[in-house]
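Here, each number is a calculation from the coordinates, and none is a lab measurement. Nothing here was measured: the structure is a model prediction, and the numbers come from that model. Cβ atoms are built from the backbone, for glycine too; each structure is taken alone.
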Structure 1
Amino acid sequence: MEKLWQKDYSQNKLAETYCFGDTALLDNVLIVPDVLGSISHAQMLCQIDVLTKEEFKKLKHALIEIIKLEKKRKFKVELGDEDVHTKVENYLVSKLGDLGKKIHTGRSRNDQVLTDLRLFTKENLFKISFLCHRLVSSFLDFADKYKLVPMPGYTHMQKAMPSSVGMWSGSFAESLTDDLNMLKCAFIINDQSPLGSAASYGVPLVLDRELTAKLLGFKRVQSNSLYAGSSRGKSHLIVMHAALQIMLTLSRFASDILLFTTSEFNFFNVDKTLSTGSSIMPQKKNLDVLESLRARTHVVISFEQSIAGIIAGLPSGYQGDFAETKYPFIKSIEMVKDALSICKLVINSIEPNTQMLKKSFTPEIFAVHASYLLVKKGMPFRDAYKKIGKSLGSLPLFDPAEIIKLSTHLGGTGNLMLKKARKNAQKSKIWWKEKHNYYLNILKKLGVSYERKN
């Protein structure tokens, strides 16, 4: 395997393995982005007369052939290939001879991998947004279906006030909608082209960086070449921090389900096919899938911290340290997508145990409502608070189904604002759909009708 930086000596094998090892295998998710970057770069080289039209045509044909082979799983980055850039260029040289060697004119592997990762990120942000909107819809459907089913509300792990299954489910829908707004900010920052910044200092050619940015569907060029070269870990962190918000929301959902499905609560019935068993206790049905999700939230947190630690204090310019950010970033993206799919499966597989929910309402949970009955009669709230506080043992047992209808202010149990939540979610969905359609049109213009499905 010919390295792009090949010298007149062989690299020490231990040093080579230490630097690259099996990390090359990660680059399989970057094959298509790398080819897309190469097609647009070659077209730009043709535009500035570095390549002839015939040369560009041959290069583009060979590059599209790589995508077709990758789709059939016949083009893979393997151990010993070093990275995707080397694999692609060696393929071009094997097919086109010296013409294949021209593809790297005007760029470095540094801006190549930056471009690959920006495209990989964009594609996966679309997927995350799709999965997120789908889950928001499920939470809102669940909330609407059970909006009048009473459910105890808790603070400090103690019974607090009457709530509802609708309020509980709707809270996750609104949280994810906020998370999508953060994801949108990450998308905007990611949507700038580093291609042409080379090794962080540009090249002595009149590259048309605006053209390659346009061809790849980037909103703008990341102008300063030095910043582009230094921005790899930073752009990852921005995306990961937004994605982490989703994981934190899902982790709260997982913890609630794990708690509320215990025999002590038994608020929800869950499809038994989602559970695992115990090797020693025959009665056990464990929701390991949600325990794993909760744990992986902490893994994503640790990955974010790993990347922050790797890039902290690095001097300006591209550094080899950046390569170590690839694994935690790619794995985090996978975990977020998987978690969204799992939560969609769970929310569609549970139903409230209305009998147990009603039974869980004990007199003290109505203390606030009892206080406000006195307030409505003219008693100052603080006096009503103290009076009820001294008579908790004699509070009447209200009908929770009627009580939850009384909070009719915006966002109260009697006015969940589910229509507004759907409207906000739909507005977000339209924004992402427009961006996605634009991206698909870019692929079409590049002559590529391909979108990874996993």
Structure 2
Amino acid sequence: MPVLLTEAMAQSRPYGLEARVPNTSLLINLAQNAPAATISATGLFRDTAKQIVAPGIIPYAVNSELWSDGAEKTRFFALPGNAQVDFSRDGNWHFPPNSVLVKNFYFDFVKGDPASRQIVETRLLVKMGATDTWKGFSYQWNDDATDAHLLRESDRRTFFIVDTDAPDGIAQQRYFFPGPEDCSLCHREASGRVLGGRTHQLNGEYNYGAISDNQLRTLNHIGFFTEDIGEDYSQFPRWANPRDESAPIANRARAYLAANCSHCHRPGGVERGDFDARYETPLDQMRTVGISPSLGRLDTELENVRIINPGKADQSTLLLRTLNFSSFRMPPLASSVLDEDGTSLLRKWIDGMSTSTSVASESSIPEEFDLAQNYPNPFNPTTAIQYRLAEEGPVELTIFDLMGQRVRQLISGDHTAGSHQVIWDGRGDNGMSVASGVYFYRLRSSGGGITRRMLLLR
């Protein structure tokens, strides 16, 4: 059994890793070469079939995991040679040029039986030289788990899981492999690109095999950082583990939202999602409690629905979107399996809120400020969008796609108070016709912001 270090034992007990070994195998310089075509050729593993990593590649774990449809994951840092990381207690860590972050994904092919666990995917997040740009790559493992090939574009596979609770004892699991263009949808500039390698995620215990130790303490001991960060991390930020029932439920729920939502839902994130899911944002500043959803309601009969409706989880779109598998699904990418533990946690947190928690009036938007549903809807090739302004001032009317990327800036400038109408011809900013699908249009002015959904059918 691993030995768990207490604070009193910290100075006398061995660390999780005794010394650092230079990484001389997993070295990727995107300015010179693309990643290897197979995972066995990357230098990640000393033994590919057993997934034993090469010397110098450092394991780590995070306090709050992103939901990946039930996959088990392992994570590793691969810094060139003995290169070091610039530490930040509260902000982003700054990684050296050509750093590689590794994540392996495994499924139990007999539900609940770890002995049936097999690797299905490896992802590499690679820093482009000394820039702040990172590129993601996915390797899809073969059926025998002996090697994996690099994907040039996204892919989906169906895995068959032995599950006594499923019809005929077999469950089908649809799994998404991201293409290089998909990785930046979560690893955004506003979120610092690197999501897991931060103080609040690594300030916790890790089982190194013979011993468990605080990860920050171990990394500091082996010279992972450019400075000595000491051994007292009691005042360092630390996210709760959402599955740790001994932690306060609010901390667990906020950590779950931070890991699964805040890379997009934050200042500078997706423009059509204007609430702030970061862990450190006070609840009354999240723009969720008592706020009407800007993307519309999942059930139009729920007149009292809010993003968070205190004490009423079934009238809170923050929960409802995690239960939904239509275009309103959150997260919108790479998930087709319900996170039963995560959604149960959100439900308990919201239901446990007192109605006095509400921090917003029925609407933070003046009655004179309004954005109507486009007409016709669905539409092809044009649709009319009407809106009303309470006062003269700057106005923006913008079209976004499902991923929150801007498609067309319809209006940007000063408008007089009163009613207005604009026609969208189904074209993007580049003048090209956009594809059929769901789009969102958002109106912003001094009166606030409203977003609505529309459907283009070619």
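Per-structure values
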{"item": "Relative contact order in percent (Cα under 8 Å, 6 or more apart) derived as 11 - corresponding label from 1, 2", "result": "2"}
{"item": "Among 1, 2, structure where distance in nm of label points 7 Å out along Cα→Cβ at positions 121 and 209 as derived comes to 1.6", "result": "1"}
{"item": "Which of 1, 2 yields -2500 [helix-only ellipticity at 222 nm (-39500 (n - 2.57) for each DSSP H run of 4 or more, over all residues; to 500), calculated]", "result": "2"}
{"item": "Computed 4.5 for distance in nm of label points 7 Å out along Cα→Cβ at positions 177 and 289 - originating structure among 1, 2", "result": "2"}
{"item": "Structure responsible for 16.1, with mean count of other Cβ atoms within 10 Å over residues 425-432 calculated and labels 1, 2 on offer", "result": "1"}
{"item": "Source structure (of 1, 2) for volume of the Cα convex hull per residue in Å³, for residues 145-312 alone, computed value 245", "result": "2"}
{"item": "Rg and Dmax of the Cα atoms in Å from the coordinates reads 27.9, 94; which among 1, 2", "result": "1"}
{"item": "Among 1, 2, structure where mean count of other Cβ atoms within 10 Å over residues 257-264 as derived comes to 14.2", "result": "1"}
{"item": "Of the structures 1, 2, the one that 0.45 was derived from, the read-out being FRET efficiency 1/(1 + (r/R0)^6) of positions 169 and 241 (r between Cβ atoms, R0 = 25 Å, to 0.05)", "result": "1"}
{"item": "Highest-scoring label, criterion being FRET efficiency 1/(1 + (r/R0)^6) of positions 33 and 417 (r between Cβ atoms, R0 = 35 Å, to 0.05), among 1, 2", "result": "1"}
